[in-house]
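The numbers here are math on the coordinates, done by the rules we state, and not lab data. Small disclaimer: the values here were computed from a predicted structure and weren't measured. Cβ atoms are built from the backbone, for glycine too; each structure is taken alone.
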Structure I
Amino acid sequence: MKRPNPPERLLELDPIDDMDFEPAFELKEWIWETFLDSNSDLYNEEHEHLTYFNKRFFEVLWASSAFIKAEKYVLGQTEKVMINVGGWKKARQEKQMINWFGHVPTYLITIDARYAAEASDADFCALIEHELCHIGAKRTEDGEMIFSPITGEPKHYLRGHDVEEFHTVVQRYGASESVQKMVDLANEGPIIRKANIAHACGTCLLKLA
């Protein structure tokens, strides 16, 4: 399945004054086929726990532009859907989700359509996998997934980043264990080849040179 393009309607909106959203059904299907299907070139077992849930577990939304948080542009966001309790507020929020997706998902991934339209295949894949990684599975000390005795599904949580540090701290005091792990992985080089990305995204192989 070729990498889906964001809707032209969203790209034509003013990025400051006309923020809008649109369900990304094709993008969600592409995510399942590209990263969650064990037969895919870009399959990642890190996301295996997501396959224990049905496809309604998370939904994907296009946003017409990014937003700024802590003086940085946010190009993607994963959130656990939390409906505010109480009267119209709860009903209104549930109605919005139902209008978009037909149900209220457990997690919502939002992607900046403007960035997606211009990003390289590798950058786009990295953004999508970054957001998928935020949907974590609770595990034992031995790394085994913990399953709910009620639903039989993995216990899940909104997962933070593996490394959060300031450049100046690393520069002055050296790399902590988690930062050093990130450095080691970077030095080993990416395990995904450009050809695999091209096949998954539908990019012409002539662009690989």
Structure II
Amino acid sequence: MRVAVMQPYFYPYMGYFRLIAAVDLFILFDCVQFPRRGRVHRTEVPDHAGGRRWLTLPLAHQPRETRIDGLAFADGAGATFAERLAGVPCLAGEGPPAVAEALRSPLDRPIDYVERNMRAVAGTLGIATPMVRSSGFAVPEDVRQADRIAAIARQVGATHYLNAPGGRGLYSAGFFAGHGLTLEFLAPYDGPNVMMLQSLWREPPDRLAADAAAVTVEPA
């Protein structure tokens, strides 16, 4: 059984969805501290000048140690985010129905909203991989980083742990072998679908699905 464990991202690039497509179970790593400069709460979109800018979820100010599953939206977040969406030129016109519905769904909890949008994109790309949250597993708080990932993988009966290509400098095959897991990496993504919101609104769904399915897994 092959699993991947990754922080939930708000409209990540296609390589992230290839990772979901390549595994038997995808685990949203939401039981860790929220990285304020990461992509949990923001995605890149084109600007009016042909460059890129961030589309950011309006989060409440919370302590630095807040976990991803404990994030909250700011007061008035619904109106604020609706205004931000209206300023994204690539969202003009009709997009994939499930994605458009998820994108404009109520801002309840950030983790719920981000997962809802991830699932909508995955469904549009023809990816049926089950997703669960790491916060649902019983792992002591003092088990951190790679040890936490390995502990969760063992709980679901995984034999192979698949990581994004950026993890090659972080994880070793020997460490995971010691936990009964074979470490693998996804090949780097060099395709065109980097800004997913733009791609979802402009590219045919079958072309995007083919890109998501073009998975190459490499040994550690």
Structure III
Amino acid sequence: MLVKKLFLGTTRFLQVAAFPILYTWGSLTWSWPLGWALAMTLALALMHPLKQVAWGCGLGLVFGVLACIGQWRLLPLVIAQVGLAYLLSTQALKPRWQATLWFIQVYFNQTLLLVVLMHVLTPMSLLVLALLSLPFILAMWSDQLPIWGVLAALLAVIAAGYWTQQLTLIAAGCLLVIPCLISPRVTPMRPIIYDWASIIMIVIFNLTRLHG
């Protein structure tokens, strides 16, 4: 059971950390703020699986504050992430809602890591983060919504990414196919499937970004 919990926590850590690191790989510079931000990410990722709310929130907040040294505008992001992690760990939420809130936390956490790595955050970076999250959130709720509405929203998100030249044709295709394959209409709802689908999509996005 402990191995299963650690596996889930590690998966969640990879889901958050993979995109910022791969996205900035060519100019990646390791620093203390980055180390503290990754430590915060790990503490919050492990908090819910290990049921260590007090330790997770405490360590996450301490590491997050240390990551903000010199960039105090990031503190609201840290507080938001700790608050969401607390909510996920203390409230009896259905798997669908828990997975949705987790993807929102991933968005905030990845935003923080990108600012630490890039020092500035462009609107296009925020758009890419949304492009890689929204299709999976739509997929989670696809069996609760009209299928034509889900497909229309999914196609609109992908079209926006392709039109702004943030998605290659291959990435756009994968972002359409993968969420459809893991939809509750096709596959039973299991949050960890969405976590790994997100990781796979992050890798595909960055590989196609580098090689076209």
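If distance in nm of label points 7 Å out along Cα→Cβ at positions 60 and 84 computes to 1.7, which of I, II, III did it come from? Among I, II, III, the structure yielding 1.7 for distance in nm of label points 7 Å out along Cα→Cβ at positions 60 and 84 is II. Out of I, II, III, which one gives 1.00 for FRET efficiency 1/(1 + (r/R0)^6) of positions 28 and 148 (r between Cβ atoms, R0 = 25 Å, to 0.05) as computed from the coordinates? It must be structure II, since only it matches.
Here Cα extents along the principal axes in Å, for residues 100-155 alone was calculated and came to 41, 21, 9; which of the structures I, II, III was it taken from? Traced to structure III.
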